[in-house]
1. Out of P, Q, which one gives -16000 for helix-only ellipticity at 222 nm (-39500 (n - 2.57) for each DSSP H run of 4 or more, over all residues; to 500) as computed from the coordinates?
2. Of the structures labelled P, Q, which one yields 3.2 when distance in nm of label points 7 Å out along Cα→Cβ at positions 49 and 81 is computed from its coordinates?
3. Comparing structures P, Q by distance in nm of label points 7 Å out along Cα→Cβ at positions 65 and 97, which one has the largest value?
4. Given 1.6 as the derived value for distance in nm of label points 7 Å out along Cα→Cβ at positions 25 and 41, which of the supplied structures P, Q does it correspond to?
5. I have 1.01 for Rg/Rh (Cα atoms, Kirkwood Rh), calculated from one of the structures P, Q. Which structure is it?
Structure P
Amino acid sequence: MGNVERVDKTLATNEMVYYLRKSPELQRRWCTERAAVCREFGLTQPEIQALENPDPRILMDLGVHQYLVPHILRLTHGTSNVTNKHPSLTAYADAFPRETDTVLKGTKWSTKKDGDG
């Protein structure tokens, strides 16, 4: 799942998330006018599309630093009522199903039921 070697240090998304994390005003605008915020930071159309419904695999394939992806998910889906079914957490299981199954198999967090394979 890691992608440190594939991080694009020039990717506008990486810089934008740095400022988003620190600015309540930008966070508010992220929720109401995400595309406008993205354009202000010079994001490309593929970056903007990837942030419409953030998918960790797609973001990391674009060159977003893996440590910034959780920030994007929390900014998008919020941080209240976080459970194992919260979209910020299930996004990883959806993006990396094989890896998730390998890691969680046989644990109480496994998403597969007995007999699912």
Structure Q
Amino acid sequence: MKINEDLNKHLSEAQQLQRCMSILSTCKVNAWRNNTGMTKYESNRGPRVVRYGHKGSSDIIGYTHDGRFFGFEVKRHNRKPTQLQSNFIKNAQDYGCVIGYGTANDLVDLLNSNDLL
């Protein structure tokens, strides 16, 4: 499932995300893409703002076959999570969740270390 590190270094975050979702479709995790953000729209009462998602939450979330929360923050090679993302990851780890960040190769390591492949 891992690819050559030289190739891995040059993949965009979108390409890494695509690989991660493909890998997760073959293992013991039910996962989906998670988005956070805000949108503005006009209503009959004037402009409205809608916020969605939890700031700092992982790009991919789901649950494992044994009921644990799963999260993975997708990053390009050698990129680190923001402070909000790091806080989310640390809190989830403290509660025993399966969570991590990095490239698709890092995802494979996380899945292997938790017997989820």
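Each value in this text was obtained by applying a stated rule to the coordinates, not by laboratory testing. Everything quoted here is computed from the prediction, not taken from an experiment. Cβ atoms are built from the backbone, for glycine too; each structure is taken alone.
1. Computed on structure P.
2. P
3. Comparing P, Q, the top value of distance in nm of label points 7 Å out along Cα→Cβ at positions 65 and 97 belongs to P.
4. It traces back to P.
5. Details: P: 1.01; Q: 1.05.
Value 1.01 for Rg/Rh (Cα atoms, Kirkwood Rh) corresponds to P out of P, Q.
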